[in-house]
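Please find the structures below.
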Structure I
Amino acid sequence: MNSPVLRIERLNRSAHEARFLEFAREFRDAEEEVLDKLDVLLSAPDEYFDLADRFEHDRNLPVGLVPMSRFLFFDGNELVGQSNLRRRLSPLLHSDGGHIGYAVRPTARRRGHASEILRQTLGEASRIGIARALLTVTATNLPSLRVVEKNGGVFDAETVSHRDGATMRRYWIETAPEPEGSEIAAWTRTG
């Protein structure tokens with residue numbers, strides 16, 4: 001199934017706060033903690049958006065954390081997903097986290113959005129000079145493993161998560177755009 005080409009926007013509080021909070025509540029209600037700092041976003045939005053701004057501008061970050069951009073993805077006016085792009089890797093991110101994390105809201109799954117979100121986030125990585133992006137996926141998350149492999153992920157190694165001890169699979173993906181005439185480039189134009 002071809003996914004629609006989604007509109008990507010960098011997280012902006014004044015433009016997105018209400019829709020982003022509603023998006024986050026859906027994850028909370030589904031008892032999924034896939035969004036970074038979900039509890040802070042829902043209980044202290046001022047703190048969350050201040051922290052997001054600090055990550056975006058690489059300003060006064062907590063020790064050991066790296067600059068990161070957050071992107072939102074829209075299908076028409078519906079906020080369907082979100083991604084995080086870490087602009088460099090810390091030692092911990094090499095085993096669990098990588099350059100890119102993404103999430104699709106529970107009510108928007110199984111429509112190809114995850115593949116499109118990852119594809120566009122890889123484009124953003126390429127634009128800022130990341131030639132190869134590292135992604136880590138829990139070994140039991142088969143849908144996400146398929147998304148990473150569909151986007152050109154090459155398996156590197158298994159590691160153990162520092163957060164919960166889960167087995168993680170590491171993948172590297174070349175971020176350069178596909179040459180004109182390739183299957184992926186054609187899919188993007190017609191998707």
Structure II
Amino acid sequence: MVVDLRRCIGCHACAVACKSENAVLLGVYRNWVKVIEKGTYPNVSRSFLPTMCNNCQRPICVRNCPTAATYLREDGIVMQDPHRCIGCKGCMAACPYDVRYVNPLKGIVEKCTWCHHRVDVGLEPACVNACPTRALIFGDINDPQSEIARVLAINPVQVLKPEKDTLPHVFYIAADTVAMTTYGFGEEGGE
């Protein structure tokens with residue numbers, strides 16, 4: 001996934017589409033848009049950082065799941081098996097990106113799966129499909145003809161917490177430094 005922040009307008013369509021597509025309950029989130037306000041009046045700026053599971057190439061959550069409920073698919077999507085999850089929150093504690101939550105009705109941990117059910121039938125994830133500015137780009141980074149590979153080839157990108165060595169697969173173009181270094185849902189950064 002590429003998030004082109006030169007195009008993001010902070011409309012939250014991605015988060016709303018995710019909630020609708022995946023029946024995510026109120027009060028929990030598979031993805032969200034972090035809003036960062038900087039400066040003092042009248043010189044105030046706002047930046048946005050859509051945040052979701054990074055579907056890492058080396059996911060710490062997979063290594064730390066005691067029941068193997070969290071696993072990595074061949075296509076790189078990190079999945080959660082609801083029948084194996086015991087709700088121990090080991091994967092939540094291991095995840096450096098704060099992108100997992102406990103489903104309050106099921107008592108199991110859930111997360112963004114890049115709408116694997118849509119991807120499996122050739123559709124884009126709901127968040128990508130809903131983005132009115134095409135700030136979200138999804139595809140096979142190993143296919144040089146894909147849009148995402150072409151975008152990655154010509155743009156410098158950043159990832160969240162590169163020092164964790166998880167090799168995250170969410171790449172940000174033109175990300176705000178404050179947004180990239182403050183973590184957690186609802187956190188506000190500022191200068």
Which structure, out of I, II, was helix-only ellipticity at 222 nm (-39500 (n - 2.57) for each DSSP H run of 4 or more, over all residues; to 500) calculated from, if the result is -5000? II
Given a computed value of 5, 21, 26, 23, 15, 8, 2 for P(r) over Cα pairs in 5 Å bins from 0, in percent, for residues 23-70 alone, which structure among I, II does it belong to? I
Ranked by distance in nm of label points 7 Å out along Cα→Cβ at positions 15 and 39, which of I, II sits at the highest value? I
Mean count of other Cβ atoms within 10 Å over residues 47-54 from the coordinates reads 23.0; which among I, II: II
With mean count of other Cβ atoms within 10 Å over residues 31-38 coming out at 18.8, pick the structure among I, II it was computed from. II
Calculated from one of I, II, distance in nm of label points 7 Å out along Cα→Cβ at positions 55 and 95 reads 1.4, and the structure in question is II
With relative contact order in percent (Cα under 8 Å, 6 or more apart) derived from the coordinates and found to be 31, which of I, II does the value describe? II
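Read-outs: derived from the displayed coordinates by stated rules, not from any lab. Computed from a predicted model, the values in this text were never measured in an experiment. Cβ atoms are built from the backbone, for glycine too; each structure is taken alone.
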